[in-house]
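Have a look at these structures, which come just after this line.
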Structure P
Amino acid sequence: MELVLYLITLVLISVGSFWILGFLYGIFRKPRIFFPFSLAAKMAITAVLGAYFYMIGGIILSTLVFNVEMKKRDDYRLWPTVIIGVLISILCTVLIYFSVIHLAWAMLE
């Protein structure tokens, strides 16, 4: 039962962190955009799986997912999108990493 709660918590932290940072990006961006929950879920999945299989690949893959989604917009610019995607990916991956460690130690106690 604890393992199920652990996994649910990690999913919520992963997707939630990407959505919150994406939402903040959307608010402060001119013109404002809506950051969809589905994009946050895709970025979280690619960040976790990419980090698991290729170490730094999680940051690269989630940035690529972000870039592909932003290319669909009329006001797309490559370098600002890539920089924001990398920043969001790094911050969320670090948060996920520390959450995994903290929750694992809390579960083992």
Structure Q
Amino acid sequence: MAKYTPIIKTLKKATPVIRKEDDVVKSWEIDVVYAYEGDSAADLPAWKTTYSENEDVEYMNKTVDQFTKTELISFMNPQIENAIFEAHYEANNIPAKEERQSDFNINSLAD
């Protein structure tokens, strides 16, 4: 389950690849915006980002007008909402709790 909820998904772009002989959609290239409205009580800022997916759908034997926006969004990998968005949100919005001291002088240590 997603840690930052609700995550609102909005279809940004959908490009079909169509079989010319009968207009059946072979695949979709989909861009979906994932957005979290934030939580001011928990000091969590709002944030959004876009993810892309390519989905082969020729087996469905459907034309472009037989698809819905909701259906196209459902083709997105569920790991985006359940893990990837969370990791990207934290990397971009939560201050790090640790840091690497790459310039540490080992000569400052006792022998």
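Computing mean count of other Cβ atoms within 10 Å over residues 35-42 gives 12.8 for which of P, Q? Kindly include the intermediate steps, with their values, before the conclusion.
Working: P: 17.4; Q: 12.8.
Going through each structure in turn, the value belongs to Q.
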Note: distance in nm of label points 7 Å out along Cα→Cβ at positions 27 and 91 at 2.5, derived from one of structures P, Q, originates from structure Q
Taking Kirkwood radius over Cα pairs in Å, for residues 43-98 alone as the quantity of interest, name the structure among P, Q where it is greatest.
Q
Comparing distance in nm of label points 7 Å out along Cα→Cβ at positions 51 and 83 across P, Q, which is largest?
P
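I have -0.74, -0.90, -1.26 for log10 I(q)/I(0) by the Debye sum over Cα atoms at q = 0.15, 0.18, 0.24 Å⁻¹, calculated from one of the structures P, Q. Which structure is it?
Numbers: P: -0.61, -0.83, -1.32; Q: -0.74, -0.90, -1.26.
Going through each structure in turn, the value belongs to Q.
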Assuming -29000 is helix-only ellipticity at 222 nm (-39500 (n - 2.57) for each DSSP H run of 4 or more, over all residues; to 500) as calculated from a single structure, say which of P, Q it is.
P
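Each reported figure results from applying straightforward, stated rules to the coordinates on display, with no laboratory input. In this text the structure is predicted, and so the values were computed from the model without any measurement. Cβ atoms are built from the backbone, for glycine too; each structure is taken alone.
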